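We did not get these values from a lab; they are worked out from the coordinates using the rules stated. Predicted model, so just to flag it, every value in this text is computed and none were measured. Cβ atoms are built from the backbone, for glycine too; each structure is taken alone.
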Structure I
Amino acid sequence: MHRTREVIVVGGGLIGSLVAFTLRQAGADVLVLDADRRGVAWRAAAGLLTPDGERLRGPLHVAALESLRRWPALVAQLERSGVPVSFRAGVARMQPGGGVQTTPGEGSLHPPSVVRAARQALEVVTEHVHALVPGGCGMRVRTAAGDWRAQRVVLAAGAWSGAFGVPVTAQRGQALLLRDVPDVGARYGPPARGFSRYALSRPDGLYIGATSSRSESVTPDPRAACWLRGVARRIVPEANGADVAAHLVGLRPVTPDGLPLVAPHPTLPGVFVATGHGRHGALLAPVTAARIVGLMEQGVSA
């Protein structure tokens, strides 16, 4: 097996796969090494593309709007693989007084399908990366099955990125998938206790989200399930009593200031970081991928 690549992306989730896909579209020789861990965020992500619904402000809001503008073209590229990503326009936000507001341009998609579509064009190897070691021309990427070499590395290991010298920790999010519920589109309810409450129809069921807690456990919490059932009753009354298809648990990667890390690694030359997106990974993925490509084209390093 050829164990040298131009670019190795560590982590094949939503961010890692789309960064690798964008680099591949730009002509780079790319390999994705993915540990396939339990609790990865993309398997539990909602897929809402709603800067206003998430109440983003400042630079994060600007980046989200730019990313939102990029999504339709990226969807078209992804779906050439033959895998539909269920991109839908429109998100309704329920107001405290009972009204409904819709912001033009917002929408939703299905994160697991996005990852599958992106991977159709990529070489993905299931490997747990233990270390990134500078050496010679480029980086040595150490795995349990031996070393790989790359001129440049993108660190997109989600909540596990902290093991490679960046300030990222895990924040647990939980959601429910309900089966046999009529299509309701995407709906946001008024926030409760600081949590966003939303429901959206997807190919795998009605998604109800979402909780947030400082925990690294990937075991479903019955108390979270009870709270999410209450969200469903409030936002989608017709879902009351629907069977649970899955209780989803994902570990979101978060930073101390709540802002994503999309930059050269602070100490490892030739390594670029794309992680720390918290609950906004699906929304910010296109602009993150474009930023990484831009940094590499500029020859920026630590």
Structure II
Amino acid sequence: MSDATIDAFQKLASGVYLEGLAVDHDRDIVWYSDVIAGGIHGVKPDGTPLASFNPDRMWTGGVLVNTDGKLLSSGQGGILWNDPETGRSGWLIEKIDGHPINGINEMVPDGRGGIFFGTNDIEMVIAAGEPRPTEIYRLTAELELVRLADGIGFSNGIMFDQDRARLYCNDTFRCTWAFDVDADLRLANQRCLLEKADVDGMALDANGNLWVTGFRSSHVTRLAPEGTRLADFSTPAGSVTQLRFGGADMRDVYVNSVPSDGGDTLKEGGEMTTRDSFLFKGRSETPGMKFAPPRFALG
């Protein structure tokens, strides 16, 4: 039997197309985004709804919690921050090389107070056109921007394993990339770990194994650090866009589920209005890897 078996799922929330997902361990809140209906929304682990932010902002693909509890959200225009306590907000980054940012997708802490992130071509997503290649960047805690890789077809889920000095990034319609990370947090030795045409979100468990979601897949693909395929992780009906671990023992599993044809509907410019995308909570026998949050000095 797989050690990734879920005993049961609890439905916590719904939306049109749920994507970004973050667990606020200090407040015991789960934050998620809806890329079509807009906004970031918070719920308790039992599904009790809490605050919502940015109701008119679509295409938020990633959510992170800063060390001071403020939320970082990616998307069109860059990375926005929101303070759940005061309601204040502002931009962490909105330009690259002096130009307005087209889009940013997923983010992950770099272990030194900053983040790694991948860009995406939201302009072409909205136009249902062929997305242009994207890049991977590092934003230091001091707000220095460093370009690390380019030529990524469509950057998506991204994870950093500090112990193994390895960065992983999903290239949505192509594969899961792995990079070695040097002492200066530069990338080298790019290689493909998983060829799959719907790689979406990503998480790491405590053993360094990758959990890769797919917008056409009702299971999570699990890979050992070097790419060996492990037993799949079954999820509720539909497809899964993102996954995060939480709880005191890091064995709670939160997944965003979408209709099985939802990702292709978005890709082809189709309209989505039905609230049949869900945030689920389950359990895993394998705990997740917990990350130190970024330490940006926000206003």
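For volume of the Cα convex hull per residue in Å³, for residues 95-254 alone, which of the structures I, II scores highest?
Answer by largest value of volume of the Cα convex hull per residue in Å³, for residues 95-254 alone: I.
Computing relative contact order in percent (Cα under 8 Å, 6 or more apart) for each of I, II, which one ends up highest?
When relative contact order in percent (Cα under 8 Å, 6 or more apart) is calculated for I, II, structure I comes out on top.
On FRET efficiency 1/(1 + (r/R0)^6) of positions 215 and 271 (r between Cβ atoms, R0 = 30 Å, to 0.05), which of the structures labelled I, II is highest?
On the way: I: 0.60; II: 0.95.
The structure with the largest value is II.
Of the structures I, II, report the one carrying the highest value of distance in nm of label points 7 Å out along Cα→Cβ at positions 103 and 151.
I
Given a value of -0.34, -0.52 for log10 I(q)/I(0) by the Debye sum over Cα atoms at q = 0.08, 0.10 Å⁻¹, calculated from one of I, II, which structure does it belong to?
Source structure: I.
If helix-only ellipticity at 222 nm (-39500 (n - 2.57) for each DSSP H run of 4 or more, over all residues; to 500) computes to -1000, which of I, II did it come from?
It must be structure II, since only it matches.
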